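A short reminder: the numbers here are calculations on the coordinates, not readings from a lab. Just so it is clear, the model here is predicted, and its values are computed rather than measured. Cβ atoms are built from the backbone, for glycine too; each structure is taken alone.
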Structure P
Amino acid sequence: MLKCITSSFTKDYVLVSGGNKIWTLSFVQPLSPKTPLVLLHGFGGGSGLWVLNFEALSQNRTLHAFDILGFGHSSRPQFDGDAEKAEMQFVESIEEWRKALSLDHMILLGHNLGAYLASAYTLKYPSRVKSLILVEPWGFPERSDNADEERPIPIWIKAVGALLSPFNPLAGLRLAGPLGLSLVQRLRPDFKKKYSSLFEDETVTEYIYHCNAQPPSGETAFRTMTVPYGWARRPMLKRIDQMHPDIPVTVLYGARSCIDGNSGSTIQSLRPNSYVETIAIRGAGHYVFADQPEDFNQKVIEICDSVD
């Protein structure tokens, strides 16, 4: 995934507690006084999926991206079976990672599950976050009693969900064994298209497969943190009002995404005296940063430049 990058960068494991290691990519600008930007990927992903964004976002400031504990190339520890404790394991791993890199402050950007964890981290360690950027955030609204009517779930998804309920979300991929790669190719052919400007082969599909073919860990924690079908057990909107009022929050959505885009306005209503902005990227779906990378990069650069 990284072979197309022409900028100078390092890749290494960062040691955290419990003998765990967090796979980290760093684009360091040693002469830049600007606050570093830190990227947190979404569920089932890895830091390599930011490959369309690294070079543009690291031109004038240091950038770090890491595989969240339990995902990608990072260690796969056992998470607590309690949703709050599992969430805190993620949060503390981010804080230990920050300490290991000696980052005093950072601009924190998360996609999907990464946005949820970035918010949870900011709630606990507000002094370390200069700005919070939430890209297509997962886990913000509460599951309503009539959620199925508001967001109809196809019968086949319910059937598969019932079949796999004792397992983890990506169990089917591992159960497929050697056929797992072709399963990814058939279920998500769009990924190859999103990155077609860089790769003509199956590089991206293979990357996603290998990120998720290993023993489950982060996805087990994710399952602990959810209720059917994919709603957060501890919704972020129920506590986002407790976030330090001085921390600016920007919510980025894809205009064509199937994800509910109302969380931004709800966050604004819950933080009436704080900076909250919602931005929709035209022509983009859930993977905004890959669907419209130039527009996404430009918006993120503008947000970062407003910090310093």
Structure Q
Amino acid sequence: MTVPSDLEPLFEPIQVGRMRLRNRIMLPPHGRLTGDLFGSERAAARNIAYWRTRAADGVAWICGLNGFVANTLVPGFEPTGVGATTRGVFRLPQFRERAARYADALHGEGTYASAQLIMQGGMPHSPSGRLANDTNNQVPHTLTRAEIDWFIEEYAYSAGEIRAAGLDGVELHANHEDLLQLFLSPATNRRDDEYSDRTRLLLDVLGAVRATVGAEFTVGVRLNMDELYPGGYDVVEGLRIASRLDASGLLDYVHCVMGNNWGAPSYIQPHDYAPAQWAPLAARFTAALSIPVVYTGRIANLGVAAKAIR
């Protein structure tokens, strides 16, 4: 295939963790309306067919499997009794078999497969009992040290299941009002214990995940570059957070994004924002870090993507 000269940067190979990517094109998690991978057999087949088609288009890396880790506190319930825990995607009895089929479909097209771990907070969890956004009217529960330890172990278990299913990597979702972001943010983390160090929970989770999956598995973090929220962290603090994660040696890449459930822009930016509007901000992270940076946000074609990585 002859590649136009203006697109050549997109088709340069790159090493991300243990993955040798044939090009710079990565497809992040997104809504599809094609069926649940862990639902009926028909729904799973439709889901896998969608990702296989995208892989066949030449995408080097797809992080198309995402799901919630098990949850010890359920919205609307007291944290005791039968209703206090939900299993999460990674403890479903069909997880390994379905995830393996997803990975096999991508590998068959020469594409790497990874998964994303989510625990969106605010209702009912939080670092400090502070509202995560201006629309919630439920004061969240402040996690105890025992509950924090429980979540750390659950992240590690879930990452282990991803590796056991034959995928190539795992990504921690530390953005878009996730529990990990609530601990990173000065707007929501007002603790007075060791977790007043706002990067500590994410580092503890990374340490537990790395101990479970080992050195030969790719591990990343998806991070808001700037919260753009009153009392939240700015890009200078975002760079400090990313640099500390990089220095830990636990991480293979940082996935840079913008937007929140609570702010402007939304985490799904409408078309009145410019294509790849925050790519120049991501370039600052690339310059500051020793590991690769992924950028997503308003990139809808190869021309925009090529300009974003220059």
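Out of P, Q, which structure matches 0.95 when FRET efficiency 1/(1 + (r/R0)^6) of positions 23 and 119 (r between Cβ atoms, R0 = 35 Å, to 0.05) is calculated? Going through each structure in turn, the value belongs to P.
So if we calculate FRET efficiency 1/(1 + (r/R0)^6) of positions 15 and 287 (r between Cβ atoms, R0 = 30 Å, to 0.05) for every structure here (P, Q), which label has the highest result? Result for FRET efficiency 1/(1 + (r/R0)^6) of positions 15 and 287 (r between Cβ atoms, R0 = 30 Å, to 0.05) over P, Q: largest is Q. Looking across P, Q, the calculation of distance in nm of label points 7 Å out along Cα→Cβ at positions 31 and 223 that yields 5.2 traces back to P. Figure out for me which of the structures P, Q the number 6.9 belongs to, where mean projected area of the Cα convex hull in nm², for residues 215-294 alone was derived from the coordinates. Traced to structure P. From which structure (P, Q) was relative contact order in percent (Cα under 8 Å, 6 or more apart) calculated, if the value obtained is 20? Traced to structure P. Suppose distance in nm of label points 7 Å out along Cα→Cβ at positions 127 and 231 works out to 3.8; of P, Q, which structure was it derived from? Label of the originating structure: P.
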